[in-house]
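These are the structures in question, set out in turn.
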Structure P
């Protein structure tokens, strides 16, 4: 069971804080179960109610600072995803994002960054599907890295770029 104040990663809403653990008073909830009340860090107007006894919570603690630093350091050697078929690539991206593995999401970002760079260099536009998944992956990963590294979310991309280019 998670504790109050714990920062967790939700597979859809990103980084959330546990603000309450207990029963909830809602019309359609007649259950006596306990729920986590989560507030997404980057959308404080929302609240999520997740049963504490659910096996498929999809929640996990935010990565440690050490894990975040290791992930950033591994980016230069990380292999991009080499799938040319657009539908197959989308399927893979969806599965990886749902899985919530930070390394997988980093690979998506690296893959799409390199694809966009190559397309622009060839005088082509970025593919809208690529832009969609790049946005989703960045939102998911950058929020967690910001919390882990103690920096602002909008500064994560510059931080990563600086670390890759200058060590």
Structure Q
């Protein structure tokens, strides 16, 4: 099972190349020729990146929707229509497609944010705002996590 965790900021060079954090690369190493799918995030002004298996899960979920439904077409086009399969170069870098980088406001620096089974690539300032908003939501709405052992917040009831 893949787990992307942590936050890392890296320089983007003039050709759009950016080093992917070593811990993220390690999660993908040896799978599908060290490839990752990227596409515009459906929630944020960022780029979402996920392993091939996660994209296959999304495909299966979308295929369960009724054929020719508005939901199926919208999700399919929004995710698959703009997705790119990228491979790391020998230095562990990805070349961010210009259209996706521009949409996310990524120029000289990129912030990688682990999101469990995927990760987001942000403009540094936008990442800071998103972190603050997410934390405020967790606190204001007293959000908790239901764990596999049936309890919340690490099994406490």
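For which of the structures P, Q does the calculation of Rg/Rh (Cα atoms, Kirkwood Rh), for residues 7-78 alone return 1.11?
Derived from the structure labelled P.
Once Cα Rg over 2.2 N^0.38 Å is calculated for every structure in P, Q, which label goes with the largest value?
Largest one: structure P.
Out of P, Q, which structure matches -10000 when helix-only ellipticity at 222 nm (-39500 (n - 2.57) for each DSSP H run of 4 or more, over all residues; to 500) is calculated?
This figure was derived from Q.
For distance in nm of label points 7 Å out along Cα→Cβ at positions 111 and 135, which of the structures P, Q scores highest?
Top value of distance in nm of label points 7 Å out along Cα→Cβ at positions 111 and 135, among P, Q, belongs to structure P.
P, Q: which one has relative contact order in percent (Cα under 8 Å, 6 or more apart), as calculated, at 31?
Computing relative contact order in percent (Cα under 8 Å, 6 or more apart) on every structure in P, Q gives 31 only for Q.
Each value in this text was obtained by applying a stated rule to the coordinates, not by laboratory testing. On a predicted model such as this, the values are computed, not experimentally measured, just so you know. Cβ atoms are built from the backbone, for glycine too; each structure is taken alone.
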